[in-house]
Structure 1
Amino acid sequence: MVALSKEFQESSCLAIEEDHEVVYIDVINGPDNMLKTMQRIGKRAPLHATSVGKNILQNYTEEEIEGILKEKGMPALTAKTLTTPEALFKELETVQETGVAMDNEECEIGAKCISVPLIDYTGKVVAAISISGPVFRMTDEKVEKIKAYMLHMSKEISKKLAYTE
C-alpha cells in the first residue's frame, strides 16, 4: 500500500467486512499534498456506498445482498450515493466484469475512490485495497493508470493467498 500511495500520490486503505459493514484496518495517508483524503483505522462504512464494500459484496448472491440491504438499509451519505437495490446491482455487474470498484463521491463529496479485491484460496474476497483522492486530481487518465496498477496488485496479492483463477 505504501508503494501504491507513493506511485499515485494519494491515500490508500485496506478494508475488511465485519457485521455487514466495511471496517478500515490499515491506512496510508497520501504524501505531501496539501489537499488529501484521509481515513481512520477502525472506521466503519456501509457496503453499498464504498468501493471496498462493492468488492466485498462480490461474496454474496443477489438474495443475500437483498437481505443485507434490508438489515442495514441504503442510507444516502451524499446526493450521489446509490440508494436503490437496482442501481447497486447494476454497479455490481460492472465490478464483476472489470474487477475494479469505484466510489465517485458516493461516500463523501469531493472524494473519488478505486478499489480491488484480495481473494483467498477459497475464491472469497477477504479484503479490498483502495486508493482515494480529491475528484479534481482523480482525472480519467489517472484513474485508468490506477486501475491497471491495482488489478496487477490484486492478482499478485491474491496469488500469495493461494487464489488460482
Structure 2
Amino acid sequence: MARQDINEALAQTGFLYGGNAAYIEDLYARYQADPKSVDEQWQGFFAGLKDEGQAIVQNAKGASWTKPNWPIHANGELVSALDGNWAVVEKVVSDKLKGKAQAKGVEISAADVQQATRDSVRAIMLIRAYRMRGHLHAKLDPLGIEQVKDTEELSPAAFGFGEADLDRKIF
C-alpha cells in the first residue's frame, strides 16, 4: 500500500478513536435495529463493516463482565454521617426508639419520639464535627504562646443543645 493510500485511509477513518467509541457503538446498534434511523453516510459506512447484529447489540450494552446491579448504592448511618443526609438516619433512630419504648412497656407520644430522634441525630452530628474538626479545638501549645479561639462549629449550641441538655441522657 502506497503512502498516499495510507493517508487516504486515515482521512476516511480518522473519526474512529476512543472518544467517539460509545457514540459510534450506539449509532451502530441503532443501524442494526433500523438502518434508516441513522444518516446516509453512516448507513454506507456501517454497510461496509458486515458485522453480526447480535454482537453489535451486545457490545453497545457494555462489557460482558459488568454486574447489572453495580455500583451498589451506598446508604446507612456512616454514609449519612459523611454526606449530611440525615433523613434516613432519623427514620432508623425513630423506629429504634419506638421499639425500645414498646419493649419496656412505656407509652411515648409522637412528639416525644420526634424530639428524641432529633436529639440523637444532633448528637451524632456533634460527634462527627469533633471527629472532623476536633483538632482545631485541641490545645497543642504547652507554653500558651498562641491563643486558641473556640470553634463555633464544635459548640453544642450549634447543634441545638442548651445548658439544660448537657446533663441529659441522649440515646
Structure 3
Amino acid sequence: MCVAWAWRAWRQAEYPVSGGLVGPTFACLIGYQFFNLRRGDRFWYENVDAGFSSSQLRAIRSSSSLGRVLCDNLDEKNERVPASVFHRPAQKGNPLVPCNHLTPLDLAPWKEYHSKELVDCEYLGHTYAYGRPVHVSHCLSCRCHDGGLLRCQPHLSGCQHPDHDEHCRLVC
C-alpha cells in the first residue's frame, strides 16, 4: 500500500521527458552522472590519457557502434540486429539490419609503418651504428635501435662500480 502511494506520488512530481521514463530533473541527474563517470574514467577512449590519435578517434566515432560489436561477436555472421540497439525493433522506426550492412572499423589509422632504412644513433656527439652497444653508464646497458633511438635496460652489476653517475643513482 505504502509503495503504491509512493509510486503514484513520484509519477505526479514530474512528467516523463519525451521518449523517456523519468522527468527532466532525474534525467538531468542521470546525464550529469554519466558525464562525470566518463570524464573520470582514465580508460575512456575519448580522454587524452587513453592514447588514441585524432585519426584513430575519427575512425572509432565514424564506424563503431554497439550493433557492430554485437555482430562481431555473434556466431552467425548473417544475423540481424536493430539499427539502434537501445530501442525496441520495429518495422518502421527501428528495423533489423543485416550485420554485413554495418560499417566495420577501419584499422588503417593503427597501422605502424616501419622504416626499412637503418638510422644511426647519436649520443653525446658520437655516432653509433644500428645494433651496436652504446656506453651511457655502468648501470645502463644500451643499444642503437630502429629510427636512431637508444633502448636501455638497467644493468645492476654496474652498481658496484665506484663511479656512480646520475643513472646509477636512479637504478641502484
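Please treat every number below as a calculation from the coordinates, not as lab data. Note that the structure is a prediction, hence the values are computed from the model and not measured.
Going by mean projected area of the Cα convex hull in nm², for residues 43-122 alone, which of structures 1, 2, 3 comes out largest?
Structure 2 gives the largest value of mean projected area of the Cα convex hull in nm², for residues 43-122 alone among 1, 2, 3.
Have a look at 1, 2, 3 and say which one yields 14 for relative contact order in percent (Cα under 8 Å, 6 or more apart), as calculated.
Going through each structure in turn, the value belongs to 2.
So helix-only ellipticity at 222 nm (-39500 (n - 2.57) for each DSSP H run of 4 or more, over all residues; to 500), computed for just one structure, reads -9000; which one of 1, 2, 3 is that?
Answer by label: 3.
One of 1, 2, 3 was used to calculate semi-axes √(5λ) of the Cα gyration tensor in Å, giving 57, 27, 13; which?
Derived from the structure labelled 3.
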